[in-house]
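Alright, structures below, take your time with them.
Just so it is clear, none of the values below were taken in a lab; they were calculated from the coordinates. Model, not experiment: these values are computed from the prediction. Cβ atoms are built from the backbone, for glycine too; each structure is taken alone.
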Structure P
C-alpha cells in the first residue's frame, strides 16, 4: 500500500458500532493505546471491516487536533 499520508498506524479492529449513516471504528494499536475513527457506514461495509481484522489508520496533518493540559 502506498499513500501520501505520512502518519500510518497499524492496529487490530477492537470494536465497530454501526449507525444509520456512519460507523465508529476502534483500533487497538497495542501497548494499551486505542484510536477511534468515524467513517461512513458504506465505507466500513465496502472495506469488509470486522472485529479482529488488521487495519490501518492514515492520518493527514490537516485533520489532527493537538492539545495540552
Structure Q
C-alpha cells in the first residue's frame, strides 16, 4: 500500500490517468514497486472500453470494460 497525493493505493485498485490532451484512461494496479532511490512505480493492466462504455471523461462503468494487455 502506498500513499499518493493524500490517498492510499494498493494492488487491485482501479485508477484513472489523463494524458497530455486531457483524455482519461483506466487501469487496474497489478503491482507496486520502490526502487533503490525510493522512487515509486506501479505496474498496471489497461482496461479497454467497449461500445457500451460511457464516455471515459464523464463516467466509469466497470461492467462495460474488458482487460487489456
Once distance in nm of label points 7 Å out along Cα→Cβ at positions 18 and 34 is calculated for every structure in P, Q, which label goes with the largest value? Q
Candidates P, Q; Rg and Dmax of the Cα atoms in Å computed = 12.6, 38; producing structure is P
To test your reading of the models, identify which of P, Q gives 22 for relative contact order in percent (Cα under 8 Å, 6 or more apart) when calculated. Q
Computing distance in nm of label points 7 Å out along Cα→Cβ at positions 26 and 58 for each of P, Q, which one ends up highest? P
When helix-only ellipticity at 222 nm (-39500 (n - 2.57) for each DSSP H run of 4 or more, over all residues; to 500) is computed for each of P, Q, which one produces -2000? P
